[in-house]
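Take a look at the structures listed below.
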Structure I
């Protein structure tokens, strides 16, 4: 579910973004693992997130993590720490470096303890896509109870990328458990929900309805018995690529990668794509999204979260260049880099 944020200073320099400034207020590049400030000078708060590019602007959505970190009694056996659920943030940028806080676009519902969005519940891994047919912005996310037994996917919709999003409810897609997930919109207008299912043992790929608001009823089981979570999916030159992690609770583990000619598979596993210091534990991170850079057909950014188990608000972002090599792709560690390096 998360990877451990313990120190490995000997192994890695701790460097997410906010670089030295080329001029006042303008970051020069990414510094993975460092505190990344928004245009107001406050740390970006968008964990487990994803990015939508629309109308010349990037929109970054993520979990808001603030306040005290604690482990509920129901989760102490596996170290499942949490914070009170606040909602989903949105940040906007035109250059991927400077991000403006657009606010809480799907806030918690404080008055109803039974509501999916009550502060006592779990809201993770939001992803947003634009539906060209309905002109709506559609968000899917992992929705759960404090003890993670609900295992639902939730959906919300908005008329604008900056919200507000209207929550429509949650369900088990195709009747199956759903925890870590990602949302993938194909170039033919179809959208798919990839989600860890069957107590995280097997991943499911569910085709959504044309409005992206419900499962269509068609799905496939992939990576059967492989225990994967934190999926991120991208398409390049007609082939589909996936990055994910193993299911080791807070303990770090090597990333996994896979390729397929169809979104439904069969998928071929290719091993750990990470290279450099700390590669064997994914640089102390976990995948969340693969971002295609607009205007650069073969430029991609691998978005990772470096979770801090006992201080979740201090979890950091690690963005690294992703390049395709042979049958798969490679993610190499960089202490500092910029969009111009892609």
Structure II
């Protein structure tokens, strides 16, 4: 029996840590701590998070070019700095573990196949790209587009780890029956791919909206702010924030109908119970997240939104994408195995 520390469990464990990194990223945002460590990779020139107001002032005086968008007079609490510090600490931990996992995949090439190592190499490159984007995000004072791109790369990196895990599992021990999906038509497989792309764009728009403070562009409160926008089914699209909000909501409707359609068609195929199961999981997350998105707007008071609800909305949205991406991956793995068997 292969020990766990040399098995497919490694990349799955890394995917969990990657999801925690996404969680801490959202945690930073809801605590308004996105610029609480103005330098990188250190934090106010230190490796810790307990930086007093006087120490912050001293650092700003020594580094006037690094003053963020709030100005050098703003002071962060220890708790705010800790959120950023914890996020970076997790990135450091996963960096070490990815290097170990990469080496393990290389050392097991003869038993699990060179393909696992090749995919793992791509995943490792994604981590490096994510670290670079982290630096860019800090250097540009958390500009909304950098935050969106940072989230995009985090989701792609997590998906790549899940891919490594399943390919490794299939080659090392064989996937259990409940992960095997019978071949489905190219049409419905492509629809699942489109769903992945649209949901990913939705998540990026959501990150941009929350960071750029356009989240109230459609107004707040029940009915006028949600499900309507500015009290109208089709608002006047004059402001950039309204365009983003409205596009975010329209894409949500499109995804909802497409998801139900694909689920209905897959359900009619009696030999695809596992595909139906995974799509139901994605649907559960998705329609639950629509409710959370509406609740987020409805519960806002005087332009103040509930931070924990924002974080939950982000994480459930990430679960939607990851569940759809996993479904698409398992469909492709089944097709590859059938091709190998026929050859």
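Looking across I, II, the calculation of Rg/Rh (Cα atoms, Kirkwood Rh) that yields 1.01 traces back to II. I, II: which one has mean count of other Cβ atoms within 10 Å over residues 292-299, as calculated, at 18.0? Answer for the origin of the read-out: II. Can you tell which of I, II yields 0 when helix-only ellipticity at 222 nm (-39500 (n - 2.57) for each DSSP H run of 4 or more, over all residues; to 500) is derived from it? Computing helix-only ellipticity at 222 nm (-39500 (n - 2.57) for each DSSP H run of 4 or more, over all residues; to 500) on every structure in I, II gives 0 only for I.
Highest-scoring entry among I, II, by distance in nm of label points 7 Å out along Cα→Cβ at positions 92 and 124, is I.
Comparing mean count of other Cβ atoms within 10 Å over residues 140-147 across structures I, II, the highest figure comes from I.
In terms of mean count of other Cβ atoms within 10 Å over residues 44-51, which of structures I, II is highest? Evaluating mean count of other Cβ atoms within 10 Å over residues 44-51 on every structure, the highest lands on I. Could you tell me which structure in I, II was used to calculate mean count of other Cβ atoms within 10 Å over residues 164-171 as 17.4? Structure I accounts for this read-out. Who wins on mean count of other Cβ atoms within 10 Å over residues 156-163 among I, II, i.e. which is largest? Largest calculated value belongs to II.
Readers should treat all values here as calculations from the given coordinates under stated rules, not as data from a laboratory. Quantities reported herein were computed from a predicted structural model and do not represent experimental measurements. Cβ atoms are built from the backbone, for glycine too; each structure is taken alone.
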